[in-house]
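Undergrad: Multiple structures follow.
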Structure I
Amino acid sequence: MGELTEEAKQRILESIRTVPDFPKPGIQFKDISTLLGNPEAFQLLMDHLEARYRDSDLDYIAGIDARGFIFGAALADRLKIGFVPVRKKGKLPYTTVSEKYALEYGFDEVEIHIDAFKGVEREKAQVLLIDDLLATGGTAAAGARLIDNVGADCVEACFLLELGFLEGREKIPAPVYSVLTL
């Protein structure tokens with residue numbers, strides 16, 4: 001699994017815009033739309049993820065709604081494996097399994113199709129969970145539990161950017177890999 005050089009990490013990080021006080025005062029929002037609009041930085045990131053997971057024997061990539069869809073679908077295409085969306089409650093049209101997680105004030109819920117990981121020859125599909133940002137870890141932990149709850153194995157949770165000071169990785173019931181950590 002190839003590691004990114006510090007120079008490459010810096011190039012990716014510099015392509016991510018920070019928006020102060022969004023969506024509320026005190027939040028330093030990490031806007032990946034600028035990364036997506038920078039073909040050199042996006043390709044650098046995707047080349048790295050492809051090299052990291054090329055020999056991982058994965059069956060699927062599950063991307064968390066909505067930015068995880070972008071990285072997950074692109075990586076699944078490169079690895080020639082399936083992609084499964086982990087959606088917010090009420091967005092999937094077929095029978096689903098859902099998982100609640102705590103927010104600062106209240107709860108939210110994500111879900112996947114009950115048959116999301118069917119069609120593999122082994123007993124449990126090997127799945128990589130992916131999203132753009134790991135903050136408090138609630139959504140990613142729920143996504144990893146969903147994967148396991150429908151009979152697959154969440155082998156790793158991958159994030160473009162981790163806010164390490166929030167210790168979100170401690171909540172996730174799978175190994176965690178972050179390209180960048182702040």
Structure II
Amino acid sequence: MSPDELMIAAKDAGLDGVCITEHNIVWPLEDVEAISKKHGLPVFRGVEITTTGGDILVFGLEEIPNEILTPMELKTHVDAVGGAAIAAHPFRGFLVFGFGVLKMDLKDAIDNPTFSHVHGLEVCNSMVTDEENDFARRVAESMRLIKIGGSDAHSPGTVGTCVTRFQDVLEDEKALVAAILSGRFTSERWK
């Protein structure tokens with residue numbers, strides 16, 4: 001979907017702001033500010049970075065490495081700038097095989113080395129099943145990790161499906177990162 005389609009869908013869904021997390025691309029700040037001003041809705045930047053341990057949503061990182069990193073290497077970069085790293089859709093695809101077929105239980109999931117190199121897990125993602133989201137929530141709670149939500153919208157109809165409700169008004173990306181790291185929010189399926 002185009003940025004304009006995203007913004008129209010976000011307003012139609014009643015969102016107070018959006019965060020764009022393209023794969024391996026940090027949007028230029030001037031582009032984000034322009035689309036925000038055009039539609040009168042705050043836009044924040046993040047990036048979904050492919051690592052050897054899966055996709056990780058990163059907030060607060062201006063430049064991304066030109067190579068595929070391990071989750072531990074990425075977290076070193078993120079921590080150096082005071083950012084936040086969240087494992088994206090950590091159990092996507094389990095619907096295809098099923099937890100039983102893969103013999104995945106809570107202990108196995110907790111032992112995933114990627115999860116020791118992130119601040120949190122995405123526990124509400126519109127592109128996975130409720131069972132996969134619930135399992136991610138249980139893992140995050142067991143590991144005392146941040147639990148965040150995101151639509152993972154690729155079309156206007158999925159914008160606002162899963163949301164993160166922040167307790168504070170977010171004025172800029174620095175405030176977004178601080179709010180994520182503080183855990184002052186809830187995540188939920190909205191529509």
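Undergrad: Given structures I, II, which gives the highest value for FRET efficiency 1/(1 + (r/R0)^6) of positions 73 and 161 (r between Cβ atoms, R0 = 25 Å, to 0.05)?
TA: I
Undergrad: Another one. Figure out for me which of the structures I, II the number 12.4, 38 belongs to, where Rg and Dmax of the Cα atoms in Å, for residues 65-104 alone was derived from the coordinates.
TA: Computing Rg and Dmax of the Cα atoms in Å, for residues 65-104 alone on every structure in I, II gives 12.4, 38 only for I.
Undergrad: On distance in nm of label points 7 Å out along Cα→Cβ at positions 9 and 145, which of the structures labelled I, II is highest?
TA: Of structures I, II, the maximum of distance in nm of label points 7 Å out along Cα→Cβ at positions 9 and 145 occurs in I.
Values in this text are rule-based calculations from the coordinates and carry no lab data. These figures come from a predicted structure and were not determined experimentally. Cβ atoms are built from the backbone, for glycine too; each structure is taken alone.
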